[in-house]
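Every number in this text was worked out from the coordinates using simple rules, so none of it is lab data. Bear in mind the structure is a predicted one, so any value in this text is a computation, not a measurement. Cβ atoms are built from the backbone, for glycine too; each structure is taken alone.
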Structure I
Amino acid sequence: MAKVYFDSKYCPCGFLIVKTGCDPYDDKNTIAIQSDWDFPGVAASMGWTPCDKCERTDGTVDCEHHTKSEMISAAYDFIEAHEGEEFRALDDYFPAREEICHP
């Protein structure tokens, strides 16, 4: 599994997805998420829903209830609130290969 990790000095414009049990500063076991357009997708992998009223957007396109800016901001807040929690779906961000670190 994997989790999100925030370090404003190491990744100032985003956060890292880190394999569970691995060093967040080991580039082989982390993925940097720096584009705000990626925040809704990561948050959705963690269980967030962009618009629970219409469910017609992925969070990067306005819907009749929210602007994309509101949803991107909400996605970031959701991710930040769940920092350190493990999510199996975050494993999808890593290429399929043998585990590099072993917790």
Structure II
Amino acid sequence: MIYDLIDLSEWKKKNQILRELRESGMIIGERVFRKRVELNNKLFEEHITPKYIAHSQKGYIATNDRNIIIESLKDNNKRAITMLKSNNKILKALGEDINMSLEVE
């Protein structure tokens, strides 16, 4: 787990985490970091690991504090809703483009 390699008991920004991982000999990119956080949280969901890696504007923290985890999940929901709204608007625009092209022909 990432929090076994570096101290995530306090909030840390992603750049600081990646720098500390590099200093400990583990060079990973942002995408791999996000995948590791995702894997960790999946293991938390399955009761295999004791800590959830939460995120916020403050950065990331490894925790089992229910309130922090819930706030992180609320942010996930907000992002998901925003993405779904965007997708629906784009799909609607694509449908309008098809209708306009049919009317022109």
Structure from which 0.80 was derived, FRET efficiency 1/(1 + (r/R0)^6) of positions 27 and 59 (r between Cβ atoms, R0 = 25 Å, to 0.05), options I, II = II
Structure responsible for 23, with relative contact order in percent (Cα under 8 Å, 6 or more apart) calculated and labels I, II on offer | II
Given a value of -22000 for helix-only ellipticity at 222 nm (-39500 (n - 2.57) for each DSSP H run of 4 or more, over all residues; to 500), point me to the structure among I, II it was derived from.
-> II
Using mean count of other Cβ atoms within 10 Å over residues 19-26, single out the structure from I, II with the greatest value.
-> I
Just checking, which of I, II has the largest value of mean projected area of the Cα convex hull in nm²?
-> II
